[in-house]
Structure 1
Amino acid sequence: MIATALDRLTAPPSSKLLGWYLLDARADEGWVRIGFDGKPAFCNPSGFIQGGILSAMLDDTMGPAVFVMTDGKLYTATITMTVNFLAPAKPGPIIGEANVTQLGKTVAFVEGRLLAEDGSMLATATTCARLVERAKVVRRERLELASAGV
């Protein structure tokens, strides 16, 4: 397994729900490959994974690409995300890939895609995300925990 800044991060509940796990990364290129568990509970009445869940998977692939590229110094807050659904997603393993196309001082542009286990393309996305310094996020979390008496 490749070592990345993600190794120093506790996975949030939303990532755990999606069955998120790192498959591969190239930090210098701002590229990641993420695995997801396409659970039957995520399906719509047609038996395919609901589009909002696929969008969450894409979001949870593109943000980590920036995090890895910046060695964990920057989180992303999605400003816009455009998703194109290309094929129905059946329950089972789903692979997300993303690469940072441009990293500015305050905004990042990232492209992502979801693939079925057989390699067929399920969805593509682009995002524009505001960059947030990790130190500010961690400090805010500590203050919130302290005020809650934790």
Structure 2
Amino acid sequence: MSETYSDDLMRDVLKRTKTIACIGVSTNPVRPSHYVARYLGLRGYRVIPVNPAYAGQELLGETVRGDLSDLKDEPIDMVDIFRRSEAVPPIVEDSLALFLPQLQTIWMQIGVRHAQAAAQAEAAGVTVIQNRCPKIEYQRLFGELRKGGFNTGIISSRL
């Protein structure tokens, strides 16, 4: 299983996704899980935070859920995983049990990968992206890196 994904695939995933369950989100605004969830929310996605440590608290306009089972009645398109790789299999199993046929994507953040769990999700017809960040890919694929001077096609050291 390769971790090489076409731009067309990732662009399609980001265009078709509407609701994201963000597993392992932090209430600390300097943590990557927090600012990725915030960014995706600002781009029009509904991001539902999931973290048992903060269950019941409000975060980014949503109530933090303690567990994926708390989302069983929500239309989850993507599960975005901010957990260590060894925590991935039960998250994937629960996601498949709770959210099919609506579930379209399992997205594992940078540094997170699990070949067996990915194969299980793909066998169920779910797109899997590992070791990538949807915020970074969104910025890259939809031209937002240009705002910071990246990906402009111009090589210069002048300001």
Structure 3
Amino acid sequence: MNDKQPKYYSIKSLFGSDDYVIPIYQRNYEWGEPQITQLIQDIVDYIVKSKSNNAQTKPRYYIGSLIAYERKLEGSVIYETIDGQQRLTTLTILLNVIKKEYPKIDLSWYKKLNLSFDSRKVASNTLSYLFNEIGLDNKECNVAIQQGYNDAKNH
């Protein structure tokens, strides 16, 4: 029996440190407008609830599980995503929408893109273009990630 307890991360700690990779056996990114809208609404509901809460401590919001396997690679560690890749990818997209479309929101802690795909170079490149604010015009891009960005931006 594994006695390791789950770790709980804030968005800031999740995207501000470790590197994650989506292995080849995971399905392609498939979330569409309904799933992205629901995630955004869940986050907005949490923000509204935490602002209206008179308690000294903010309530925690459980965004779902992320199951990852520690993979050692050339002296460093990356985390192979076993479960939660759709949410992880969507949160990466959302952070990049906020970074580009709402520059007054402080994302100074979001210094590097920490998500890539093992065998989907186009998907990794698309996330890189978004993170580096490189226009997607005339680039080979993952259509679902590009559409996810547009869906998130329009909310």
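Bear in mind these aren't lab numbers, they're just calculated from the coordinates by the rules spelled out. Since the model is a prediction, treat every value here as computed from it, not as a measurement. Cβ atoms are built from the backbone, for glycine too; each structure is taken alone.
Points worth noting:
- In this comparison of 1, 2, 3, the computed figure 23 for relative contact order in percent (Cα under 8 Å, 6 or more apart) is attributed to 1.
- Structure with the greatest value (metric distance in nm of label points 7 Å out along Cα→Cβ at positions 48 and 88, set 1, 2, 3): 3
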